[in-house]
Structure I
Amino acid sequence: MKLAVVSLNSIWEDKQANLEEVKRIVQSLRQKAEYVIFPEMTLTGFSMSNLSLAEDFKNSNSIRAIQKLAKEHQINIVFGLMISKDDNKYNSCVAIDNKGEIAGHYEKIHLFSYSGEDKLISSGDQVKSLSWKGGWGLSICFDLRFPELYQELSKENLILINIANWPKTRVTHWRTLLNARAIENQSFMIGVNRTGVDQNGLEYEESSCVFSPIGEKLEPSEILDKVKIFDLNLDEAIQYRRSFPIKKDRRNGIYNIFYS
């Protein structure tokens, strides 16, 4: 399967400019990739204090625009967006299939209290997956530091993804944790991070990458500007899990006691 990851330099709070760049990138990928993944808060950057950026999930102009784009170019798209449901705001990951339909969405469970994210928006409380080829487990940025989430996701999914705005100052953690999540879950671990400098003065290094189920950092088959294209063989994960079945040795009952 051919999958593209986009290290987007999101323009701060400028949805229209970022949407135009998303359109340009998707158009460039026609017949080159089946799937494309953009970073956390794709169209605004990690702006948590401006809650007016949130869009009603059932009536979102941004989601409609991405749906149209996915259908037109027959590509599956994952992107980040702040959404509102009733009176709550969420940091979300939204997946649109190549027919332009919403395939799934995930609300970030672990909010980044260090930046005050937990004071401004609500946390999700549901583990979410996509029924796309191989099964895809969804996560966002700070979630990466909580391995329990990925143990749950990897029960049914061969692909785990994390969309992020992960600053350069901690980029070593980013790469190390992605590698660890791949190894301990015997899954492809895909991390998609933004680039550039945001309005808070935080710098982001180009660091989007993919690790194999045995923990090898994969090389892209093609690089196009901000985009890396990877060709994943899902049989690698299936065969590795069969030959080295570590999940059967987990003591889930013990862990439930620890975390209750």
Structure II
Amino acid sequence: MKVHDSSTWVLNHYIKHQSIKKTFAPLLEKRPEKSLDEWFRFLYEQGLLPVEKETKKAWFDWHKRVNKKELERFIKKMKTIFQGPDTDIIIFPLNMKHGIILEELDGKNGIAFPGFILAFWKETLPEIDQKALLLHEYHHASRLFHRGENERSISLLESMIMEGLAEWEVANHLGEDHMAPWAKNYDRNMLLVWWKKVYHQYILLQGRHTYKSLLFGGERHIPPLTGYKLGYDIVKTHLSNNEATLDSLTLLKKAPETFLTGPYKMNEGLH
């Protein structure tokens, strides 16, 4: 379990004049089938601060505000609680021109892959919110590990429950103030309208590519991140009324359909 600070790589690029390919080798080696251009296109889409002369100071400034030792201590504690996998975590400074991440995600973004996690955040993000992001993404890695899911097998319901459970754990370990902004959007009445109108009939769809628009919203007139917030409301509704005392490990292994209770109960069951 290790946190890799990408800013140290880039400082080597600036100071020792290492090539970008050599500088980013610890990441590129994780998916060797991807070209350097493909990797950087993806990283920039996810929020990477560009590596160029004009951003050199921003990389240095971001580096000064990272307490890697404390982040590693925290995530190892979560590994013990979740009994999760050994997962490399690579952290990056956020491009402050990435409006969507700044406005909708409060200046932080993360992606969990099998075996590693990528995390991006703005320089001014408080350390506790850095931990919240890492906890959220490592919880994903742990749930995938315990449930044996992958990108092709995972259902829409499972993806929604994953998002909801991860934020439930953020609230439990770090406090509700440090939850993602989307967990505080939209009221129950609006969510139930979308659930009954659209979501309930698609929850068994498999493969994240088949339901991306439902999970992230922004299409079919669905508000942004409605699938995420529905997942949190389903989890919160079930656990608040039924199993709030269950430990984190039990919740990680709990089947997604068992969370469908109260107003989200499927009258005819899941087949």
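Read-outs throughout are calculated quantities, based only on the coordinates presented, and are distinct from any laboratory measurement. Worth saying up front: this structure is predicted, and the values here are computed from it rather than measured. Cβ atoms are built from the backbone, for glycine too; each structure is taken alone.
A value of 1.8 was computed for distance in nm of label points 7 Å out along Cα→Cβ at positions 76 and 236; which of I, II is the source structure?
The value was obtained from structure I.
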Looking at distance in nm of label points 7 Å out along Cα→Cβ at positions 100 and 228, point out which structure of I, II has the largest value.
I
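When you work out FRET efficiency 1/(1 + (r/R0)^6) of positions 108 and 148 (r between Cβ atoms, R0 = 25 Å, to 0.05) for each of the structures I, II, which one comes out largest? Can you show the working numbers first?
Numbers: I: 0.95; II: 0.30.
The structure with the largest value is I.
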Among I, II, structure where helix-only ellipticity at 222 nm (-39500 (n - 2.57) for each DSSP H run of 4 or more, over all residues; to 500) as derived comes to -8000:
I
Can you rank I, II by distance in nm of label points 7 Å out along Cα→Cβ at positions 12 and 36 and just name the one with the largest value?
I
Quick one: P(r) over Cα pairs in 10 Å bins from 0, in percent came out at 6, 29, 35, 21, 7, 1, 0 when computed from one of I, II, so which one is it?
II
I have 4.6 for distance in nm of label points 7 Å out along Cα→Cβ at positions 68 and 188, calculated from one of the structures I, II. Which structure is it?
II
Going by mean count of other Cβ atoms within 10 Å over residues 132-139, which of structures I, II comes out largest?
II
Among I, II, considering only distance in nm of label points 7 Å out along Cα→Cβ at positions 28 and 196, which has the greatest calculated value?
II
